[in-house]
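Next come the structures, one after another.
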Structure 1
Amino acid sequence: MKNKKTILITGGAKGLGKKTALILAEKGYRLVINYRNSGEDAFRLSKQLENMYGTKSICIQGDVADLDDCNRIVEKTLLECHSIDAVVHNAGPYIHERTKLTDYSIDDWHYLINGNLNAVFYLSRLVIPLMRKNHWGRFITMGFDRVETAPGWVNRSAYAAAKTGLASLTRTIALEEAEFGITANMVCPGDIIGDWKEKGIRESVKGGQAPIGRYGTGEDIARVIRFLLDEESDFITGCIIPVSGGMDVLGKITNRGS
């Protein structure tokens with residue numbers, strides 16, 4: 001890589017963010033690992049990346065749902081790395097308890113919308129002007145299966161509304177910033193849960209409900225992100241990309257047809 005790119009990964013200490021960091025470090029990217037509460041995990045990962053690939057990364061605490069924290073994350077990144085070439089918007093709060101719309105507290109509703117939608121606005125507004133100057137940039141957001149169709153999702157109204165809005169926002173960024181060499185795409189993981197988020201494809205075993213016949217892994221997602229970040233992937237922008245092994249994930253979750 002001629003000029004080492006700086007990639008900010010939000011929520012990068014664990015899960016899909018961690019696996020993405022490992023895949024990107026292998027390619028030589030300079031990484032900024034954002035975390036909210038998982039400081040020990042973030043610094044452990046940073047040390048692991050240095051030992052494995054000689055890649056120096058920095059860890060920055062901050063809640064992307066908070067505007068002031070977003071300002072601080074960007075300021076610290078620029079102080080250390082002098083540029084932000086790509087943002088992988090992996091962080092996004094999710095409440096596992098199934099909740100009808102009228103049962104959400106106002107605070108929970110705001111937190112889900114802020115963390116999954118407004119956070120991308122906060123960071124994009126800060127970072128896009130920097131990317132315009134370099135005439136290059138990459139934004140990767142995270143969605144869910146069928147998000148581009150604005151589906152209803154029973155007991156997940158806040159999360160679904162935020163991610164559906166984010167799909168539109170991602171495509172709008174792609175259109176508005178294309179002239180500046182900036183791309184924006186959304187990756188939609190399939191039913192990848194628990195420890196599988198940090199596992200590799202070779203660790204996968206037969207099973208699960210995906211037509212492909214094996215469990216999905218964090219590497220399945222990270223490889224797509226790595227491809228989208230590549231210099232020569234600039235013709236792919238404004239896309240919503242499902243990575244689900246062929247499974248109708250939302251249909252399974254909502255018990256459609258069963």
Structure 2
Amino acid sequence: MTKLQIQKIIHNERSLLLAYDQGLEHGPTDFNLNNVNPDYVLKIAENGKYNAVILHHGIAEKYYDKHNATVPLIVKLNGKTNLVKSDPISSQVCSIGRAVKLGADAVGYTIYPGSEFEHKMFKDFGKLIETAHTYGIPVIAWVYPRGRFVQDDLSTETIAYAARIGLELGADFVKINYNNDFEGFKWVVKAAGKAKVLVASGPKLSDKELLQRTYEVMKAGASGLAVGRNVWQHDHPLKMTKALKKIIFDNKSVNEALKILK
């Protein structure tokens with residue numbers, strides 16, 4: 001994997017991604033009459049000049065125009081619903097070849113360490129890494145420890161383990177959660193080694209909470225944020241985008257970023 005290929009979705013070691021894969025994972029409950037339309041979210045990605053937008057292949061095929069798009073595409077290759085309540089397993093639903101044909105500059109894949117099915121996800125991810133790197137595109141691993149064997153999925157020790165799993169399995173980026181332990185997250189980033197750390201923005205947060213989270217993870221050494229609901233559910237998504245960018249790319253404070261939203 002060359003630096004040039006990775007830099008399609010990262011700028012000066014910093015990145016802000018717009019995630020819109022929630023429709024499969026959560027159903028339409030996250031959406032309103034505006035953001036249920038993928039065109040609405042893609043406009044935010046383009047006008048906000050995000051480093052990339054994350055879509056499942058069905059949305060990408062019907063809404064993303066690889067010939068005219070100004071925002072790089074990340075295709076999520078596996079997924080599940082929240083209807084099944086047993087230990088999680090997320091199966092591959094799109095091939096890398098199809099993702100490339102749709103214009104993908106990178107692909108993503110979720111792994112649930114601690115699930116009784118982790119061995120299958122590890123095996124599938126290993127094959128995926130080989131194929132993706134043969135195509136010359138980077139892989140983002142969503143690494144979320146879950147299942148009845150996981151005592152505390154938000155402990156610093158567990159999140160650091162998740163980051164290390166991503167590195168050990170060959171991911172170019174690891175997307176993990178943040179548990180508000182600033183000092184501990186420095187260890188999490190170290191555990192990820194040369195795999196770049198992206199943090200999920202998580203559930204709906206207040207403006208200040210989201211910006212504070214962003215500030216802390218960047219100071220701890222993360223490469224950026226993958227944000228979804230906290231932007232496209234926002235009353236002023238482009239203003240929130242600018243505020244996030246102030247912290248991620250310009251190293252500004254939370255208070256300086258908040259001024260953009262006032």
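Here, each number is a calculation from the coordinates, and none is a lab measurement. Remember, it's a predicted structure, so these values are computed and weren't measured experimentally. Cβ atoms are built from the backbone, for glycine too; each structure is taken alone.
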Given 23.4 for mean count of other Cβ atoms within 10 Å over residues 51-58, calculated: source structure among 1, 2: 2
At a computed 3.3 (distance in nm of label points 7 Å out along Cα→Cβ at positions 11 and 203), which of 1, 2: 2
Winner on distance in nm of label points 7 Å out along Cα→Cβ at positions 131 and 147 once structures 1, 2 are ranked, highest first: 2
Source structure (of 1, 2) for Rg and Dmax of the Cα atoms in Å, for residues 27-138 alone, computed value 15.9, 50: 1
